[in-house]
Structure P
Amino acid sequence: MSRDGTGVGGLSEGTDWQAERRMALAREWDELVRQARRIEGFEDFLKAPKLESLLPAARNGPLVLVNVSRWRCDAVIVTAAGIDVIRLHDLSQTEVRRRAEGYLATLQTAERTVRELLLARRAYAEGGHSPHTVAWHNAANRSVLSARIAMESELASVAEWLWDCIADPVLRYLGIHDAPPAGAGYPRLWWCPTGLLNLLPLHAAGYHRAPRGGDVPRTVIDRAVSSYTPTLRALSEASPPTETPDGSNGRMLVVALSETPGQLALPAVKAERDLLTGLFADRCTLLEGQDATREAVRGALPHHAWVHFSCHGDQNLADPSRGGLLLGDRTLTVEDISATRNQGEFAFLSACKTATGGLTLTDEVITLVAALHYTGYRHVIGTLWSVNDRSAAAVAATVYTELTSGGGFSLARSASALRMAAMRLRDAHPDRPSTWMPFVHMGP
């Protein structure tokens, strides 16, 4: 007997009680699940979906799930006819981690130098023309230039590695050997990365630094239209169209903040605002500046089939559910979005890091793009990292001009329109992949 009066018998009795309690809770859970499955429409509640119910999601093009593990890496290719698996011999979990860490470190360094330059500019503008302030300003300028050069080089290198290890073998297997003939449509392709690959730009895989001319392009964007999906089931549920053919019954919510306390000014936001209010006229609701509060936006979302955010965004890599859009009073977080349910059709997040996940639970796609998609928006456009203000406005202009060219709002061409916008920026700035690589489409 121990001094506290708990002998072996006492421990045994406590353990037995806990085991019985767990068993009782398990039986209660099983009974509740059985009751749920007796409700019409919930027959498959918490069951793994049947394969035949998911294959139709791939009727418009293959879905490529890229699996990464310490044992082997594969591309699981899902088509309307079934599933095939190809082993990715040149891909390893160790190399994925190394590449992801280098990629994130380079992007974070570039962001840090921009913030330092902002502080130096403020000090200089406020009259601090001392030798120290001038030296600080000049050093910050040099750091930004050096970090940008390193970033562009890293992005190009990652894109080439992704091509060699993943995209090239996948496209060869699918028979997508070249760009389509002039006038022909581009094949569709959906990517479903896992683990740390969720942070990397699979859609931008390729040798973009190489001359393209008449050679067969070794790039994904020149051969196919890419989209992402967090799961096969999510793509299956998003595939049935709900919008009218010309998008005539929807309304556009525009959230625009060109000035946010503590952040760089975004002058190109005004161009996006003017474009959208012009295109959608009396079908547009504008929440601008300090009127674009968290509660105002949350209250407006359920009443709009389409939404465009033009503002600052940020992500918390350690706790991605706390990342979000910086509004007039506070941040609209991933957690905020996930707590609602909308019947939306289209969301364009012209903000930084809206498709960036976290470093914990990397298989859980915890991003603003995914949150909006899961909660009802079929088509969502977002960004993998920080984007240039002018580049974001250029992409938005191309996308919306293309989708409204027929007189309505043709959402089925969202991914194609984004590809067109990215191609224009890539061809205009071949040495700056950061201008176009961040933009991604999620949905059917």
Structure Q
Amino acid sequence: MSGRPRRRTTRAVVIGGSIAGTLAAAAVKDHVDAVEIVEAHDLPHGPEPRLGVPQAAHVHLLQTGGAEAIEDLLPGTLDRLAAAGAHRMPMTTNMVIHSPEGWYRRWRRATHYLMAASRDLTDHVVRARVLQDPGVTVRTRTRVVGLLGDRRRVTGVRLRTAAGESDLSADLVVDAAGRTSRTPQWLRHLGITGLREDRIESGLVYASRIYRSPVPTEGWPMVAVHADPRRPGPGNSGGILPIEGDRWHVSLMGAPGGHPTRDPEAFEPFARTLRHPVLADLIARAEPLTGVTLTRTTANRRHYYERLPDMPEGLVVLGDALAAFNPVYGHGVSAAARGALALRDQLAAGPAEDLTRRAQRAVARPVDAAWALATGQDIHFPTTTGRTPTPADRLLHRYVSRLSRTAVGSFAAATALTDVLTLQEPPTSLAKPGALVRALVGPLRRPLDGPPFTAAERRLLEGLPVRTR
């Protein structure tokens, strides 16, 4: 450590009251005198929809890596989620998953888990936990319309409300404004150019609705059918996630040429277009509680702030403002949580004078993994724009497919894959000698010929009547 005295940051401003914004506030609150979250809309007081979060209507998975990051930032939060009705689901013990390579086995040993809840509940529990701290405040119905400072240092933000505009000074500004972030434009106004952006668009359309579960949701598995990019036609997929209140959150996804619609009468028939009818068979036995919500904003988009040679000091970007992913992979919240944890660790690690460069690079590391997973799959669909697979991409995809086929009959291979999928290990871990050998040997057990429901689950399903229209 340097012998220089460390300058304490006195005020931090977080742009956006999203879960990324509240986690950013949790990351910095112990290193500043005050944190102010600036949010364009009102924030709900309970587990209710928040304006500006259209993706909240769709299934959300809080992967192990994200859940553990949130618990590190806010100890006790996972217990509060569980007490509010969220389900802790061991992987793959409590999952019925049809991958492109076959049905995953429900191994009795679980090395990872996910927290299953509605996005509204997760947001509410995290937000309430952060706002308990007296050093964290929120300004609602307020928009950030610019940065103060110059190309060397950001010194605050320009605010706009119904009453007019004003300046708010800050030693640290964290942009967690999501896909609507305007930091690229603001940097150009400061004379900073050369920010690289990647955009990879699969054309995926999301359709979701909530059902009353016909079975008790405690202990009930998540069910999903994944798309296979090797098959002709649109890459359709879907999943059922048990959430709080004995409900099923159901999301169906389709690419151009075969995407779902808002028509409630077409929801179940679309589920029958998937590679297996299990989702359609299940929702035919459940009562719909909502209409269908449709979302088309599913592109993978990333800004490389960590590569800017002259990023101004006092500014950090994280969450969807840094990188937004195709939501089908369930990594957005987890990547944001791990980015916030990286920011906290950098605040604690060294002098404030070099914070932006260190923090932006640290925040980018979990993004690297999530980006590789999302785009490494999407580029192989024929409808994807923004990038086409190279020979190296195709070779890697064949290898991962081989390892995934091994995983349907090998606990060790399944664990290696879930290490990466839950953001616990980088994708490069799949090239370790052990994983290579397992892929070469192949599955140790015969593939399953259908959904691996337990005998008790099958008895419950067999006793359920099919809903009449």
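Looking at distance in nm of label points 7 Å out along Cα→Cβ at positions 112 and 408 for structures P, Q, the greatest value goes to P. For the structures shown (P, Q), relative contact order in percent (Cα under 8 Å, 6 or more apart) is largest in Q.
Structures P, Q were shown, and mean count of other Cβ atoms within 10 Å over residues 96-103 at 20.2 was computed from Q. Starting from the value 23.2: which structure in P, Q was mean projected area of the Cα convex hull in nm² calculated from? Corresponding structure: Q.
Of the structures labelled P, Q, which one yields 3.5 when distance in nm of label points 7 Å out along Cα→Cβ at positions 88 and 312 is computed from its coordinates? It must be structure P, since only it matches.
Matching task: -12500 is the computed value of helix-only ellipticity at 222 nm (-39500 (n - 2.57) for each DSSP H run of 4 or more, over all residues; to 500). Pick the structure from P, Q. This figure was derived from P. FRET efficiency 1/(1 + (r/R0)^6) of positions 216 and 264 (r between Cβ atoms, R0 = 25 Å, to 0.05) computed as 0.50: which structure among P, Q? Checking each candidate, the match is Q.
If log10 I(q)/I(0) by the Debye sum over Cα atoms at q = 0.10, 0.12, 0.13 Å⁻¹, for residues 184-367 alone is computed to be -0.55, -0.71, -0.78, which of P, Q is the source? For log10 I(q)/I(0) by the Debye sum over Cα atoms at q = 0.10, 0.12, 0.13 Å⁻¹, for residues 184-367 alone, the value -0.55, -0.71, -0.78 is produced by structure Q.
Readers should treat all values here as calculations from the given coordinates under stated rules, not as data from a laboratory. Every value quoted in this text rests on a predicted model; they were computed, and no experiment measured them. Cβ atoms are built from the backbone, for glycine too; each structure is taken alone.
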